[in-house]
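Every number in this text was worked out from the coordinates using simple rules, so none of it is lab data. Just so you know, these numbers come straight off a predicted model, no measurement behind them. Cβ atoms are built from the backbone, for glycine too; each structure is taken alone.
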Structure 1
Amino acid sequence: MKNKMLTVVSCIMLFVPWTILPLRTFQWALEMPTAEIIISSYAAFMIFSGIFTSISYAKAKVRNRIMKLCLIVNVLYAVFGVVAFGLMYLPQIM
């Protein structure tokens with residue numbers, strides 16, 4: 001039962017980052033401080049989902065086909081989340 005729950009949570013995490021697309025159609029979501037907060041929140045969630053899925057796969061040994069797909073996609077999301085943070089905050093540091 002635990003393995004199925006971890007798989008379901010990882011699958012749900014696949015679709016959450018795509019909710020930014022309809023959210024960004026609103027005018028208030030395009031203004032500077034709000035846009036930065038939204039993008040940072042989504043990037044942090046994507047990094048968290050990659051870490052969660054990796055830990056579920058490695059430590060909890062949830063190794064089914066769906067989880068393997070979730071692992072690949074969520075790790076790619078995590079990489080893109082790190083890149084998004086880098087693009088947003090690296091110019092401010094330098």
Structure 2
Amino acid sequence: MRAWLDRHLRFTFHFTPTSCSWLNAVEGFFAKLSKRRLRRGVFHSVVDLRAAINRYLAEHNQKPKPFTWTADPDKIIAAVKRGHQVLDSIHVVKI
């Protein structure tokens with residue numbers, strides 16, 4: 001993998017924590033695929049499922065748009081810190 005990255009300098013690996021799938025653009029793409037094509041779909045075979053996925057990819061690729069991250073990273077980090085503070089402040093009372 002490192003050798004491939006060394007040959008393809010325009011690509012950068014970014015490791016994301018396993019609990020932060022929302023940070024991964026591919027996860028967002030799969031969510032759109034599921035919502036727009038697979039959910040509530042009826043597929044009588046794997047071939048039908050693959051055909052639906054391939055149709056979605058073909059339609060999506062007709063007008064591709066690059067993914068542009070618009071969220072402010074400082075706001076994301078602040079929100080995560082607030083979430084951790086809330087979780088740390090919750091006290092479980094056992095009766």
Structure 3
Amino acid sequence: MSEKVVRKQEKVGEVVSTKMAKTIVVQVTRRVQHPMYKRIITKRNKFYAHDENQTARTGDVVRIVEARPMSKLKRWALGDVIRRSALVGLEAEEVKS
């Protein structure tokens with residue numbers, strides 16, 4: 001019997017907002033060639049992703065994976081944090097001073 005293997009989509013982007021409970025906004029940037037002018041342009045998309053443990057912070061580079069629809073806009077889940085942001089640590093130290 002042949003089983004159908006479904007691979008979930010993955011995207012890598014930067015966290016731009018963590019203001020919602022258990023939700024992050026990830027901006028995915030890609031560079032594409034303009035079809036007519038052949039010039040490289042940058043395109044950006046924002047994706048709402050579920051962050052159960054609220055581990056991601058603004059500025060982090062994260063991997064998000066396709067998930068079941070959790071709300072009107074949220075169709076992705078946080079896979080893992082690839083790189084932590086250095087800026088957030090500096091902001092926390094400035095607040096303490």
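Of the structures labelled 1, 2, 3, one was used to calculate semi-axes √(5λ) of the Cα gyration tensor in Å, giving 27, 22, 12. Name it. If you can, show how the numbers build up before the last one.
Numbers: 1: 29, 15, 8; 2: 34, 24, 14; 3: 27, 22, 12.
It must be structure 3, since only it matches.
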Top of 1, 2, 3 by distance in nm of label points 7 Å out along Cα→Cβ at positions 58 and 82, largest first: 2
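Looking at structures 1, 2, 3, which one was helix-only ellipticity at 222 nm (-39500 (n - 2.57) for each DSSP H run of 4 or more, over all residues; to 500) calculated from, given that it came out as -27000?
On the way: 1: -27000; 2: -16000; 3: -3000.
Structure 1 accounts for this read-out.
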